[in-house]
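Alright, structures below, take your time with them.
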Structure 1
Amino acid sequence: MTAVVNKDDCVGCGLCVDVCPNGAIKMVDGAAVVDPDVCIDCEACVSECPNSAISMK
């Protein structure tokens, strides 16, 4: 599994970038983008996202 961002719900706050322990999330054009090759499935971003824009798939 890996974190997936719903870009329609992402407000670009960057909290997920700050909490990702592996640096798998970057902001691109105002929305979070997860690199699935770097994501370690820890779900820190899922619990931190204020808009529930990130899920595990």
Structure 2
Amino acid sequence: MSCLKGLKCRECGKEYPADRSFVCLECFGPLEADYDYSQIQAQLSPDIIKEREPNLWR
């Protein structure tokens, strides 16, 4: 399950679905990924990260 909620304009705060858009249609500001941090916190812990193989994704 993805923790990505959608995209959010850095300038005006307008929210968009997570599709291929990269610019706000209202103010032409850049869109940034908007994550559900509470879901990430529930799924991930420092101990889980320590158990991973030592590579780029650790």
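Rule-based calculations on the coordinates, nothing more; no lab input. The shown structure was predicted, so the numbers you read here are calculated from the model rather than taken from an experiment. Cβ atoms are built from the backbone, for glycine too; each structure is taken alone.
Relative contact order in percent (Cα under 8 Å, 6 or more apart) was computed and gave 31; which structure, 1, 2, did it come from?
Structure of origin is 2.
Upon calculation of distance in nm of label points 7 Å out along Cα→Cβ at positions 3 and 19 from the atomic coordinates, which of the structures 1, 2 produces 2.6? Please list the in-between numbers first.
Values: 1: 0.8; 2: 2.6.
Label of the originating structure: 2.
From which structure (1, 2) was distance in nm of label points 7 Å out along Cα→Cβ at positions 11 and 27 calculated, if the value obtained is 1.4? Present the calculation step by step, with values, prior to reporting the outcome.
Numbers: 1: 1.4; 2: 0.7.
Answer by label: 1.
If helix-only ellipticity at 222 nm (-39500 (n - 2.57) for each DSSP H run of 4 or more, over all residues; to 500) computes to -5500, which of 1, 2 did it come from?
On the way: 1: -3500; 2: -5500.
Source structure for this number: 2.
Suppose log10 I(q)/I(0) by the Debye sum over Cα atoms at q = 0.16, 0.18, 0.27 Å⁻¹ works out to -0.62, -0.70, -0.99; of 1, 2, which structure was it derived from? Please list the in-between numbers first.
Numbers: 1: -0.35, -0.45, -1.12; 2: -0.62, -0.70, -0.99.
Derived from 2, not from the others.
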